[in-house]
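Bear in mind that the values in this text are calculations on the coordinates, not laboratory data. What you see is a predicted model; the values in this text were computed from it and never measured. Cβ atoms are built from the backbone, for glycine too; each structure is taken alone.
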Structure 1
Amino acid sequence: MRLRAAAGGRKGPPAAGGTRLVPLLLDTGVIYALADRDDAWHGRVRAYLEGTRELLVVPVTVLPEATYLVRDRLGPAAERALVASVAAGELTVEGLTPADLRRCGDLLGDYPQIGFVDASVIAIAERLRLRRIATTDRRHFAPVRPRHTRAFELVP
């Protein structure tokens, strides 16, 4: 799986000329859709990532969920390819802070329809002050009212 090939080959935080790229937080569904050419979201995800200049960031909590789905539905070779892409730096992995974990607890109470992985994506987006999340999961993310902006922009 070539994440960077789909995202125009960019790697690392600064763009040419030292301009910082705006991070784009990826949820599980986007990573899975990119891996599975038969997924209904594959074309939209690929087209969006090919056209973006954003730095691709994945919460550490998304990786186990994404690798599980890829292995379960596409097989061990696809899982290895995903792990190799992440290890090669095609995605920037973002960890959770203690404050993120506390925020996850609040979000789980406020939005019972979301689980821990979605809550962690939201908490990281709030900490990084990101307005845009790449997700295929409109049902869980659309109702959320983040602390730093009126609503998330859900792409693609």
Structure 2
Amino acid sequence: MSREYPKEIMDKSANSKVTYKVVTVANPAAGANFSQTVPANKIWEIQTIHFHLVTSATVASRYPSITIDDGTTMFGEITVNQVVPENATREFTFAMYIQQVGNFFNRMSAPLPLLVLNAGARITSSVGSLLAGDQISAIAIYVKEISIA
């Protein structure tokens, strides 16, 4: 499988600057998911998405995933296929080149497909059954950023 950029991105990037950087995302309020938008005049190739989830004592099964949309229409979802119970602390890493979903000492990982996102696209956590006392934190997205002149 070829991992090449579409021609229109390559044409735009002829006069562009490429950097690798960590985008830290502010912690959302308790019981809320996070969202990060690709800034204007940028193209992001997502390398990793990392966050922590601490669940409250309220009994429920939380189902973490990441959704990708263009601001209105969802066009991708990456799931961990693991349930997080009450009173739990878990770390999640979605990364390129991870071969399978894993759960190792409360650190869960899942493969991340090649994601090349234009300005305005959003990366959002989508935790099914997220409750008011649950907290997502320590959110970091490692990106290859192409600045378009």
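When relative contact order in percent (Cα under 8 Å, 6 or more apart) is calculated for each of structures 1, 2, structure 2 gives the greatest result. Assign the value -1000, calculated as helix-only ellipticity at 222 nm (-39500 (n - 2.57) for each DSSP H run of 4 or more, over all residues; to 500), to the correct structure from 1, 2. Checking each candidate, the match is 2. Name the one structure among 1, 2 that semi-axes √(5λ) of the Cα gyration tensor in Å of 30, 16, 12 was derived from. Label of the originating structure: 2.
Here the criterion is distance in nm of label points 7 Å out along Cα→Cβ at positions 22 and 54, and among 1, 2 the highest value is seen for 2.
Using the calculated result 0.50 for FRET efficiency 1/(1 + (r/R0)^6) of positions 70 and 86 (r between Cβ atoms, R0 = 35 Å, to 0.05), pick out the matching structure from 1, 2. Answer by label: 2. Given a value of 0.5 for distance in nm of label points 7 Å out along Cα→Cβ at positions 30 and 62, point me to the structure among 1, 2 it was derived from. Label of the source structure: 1.
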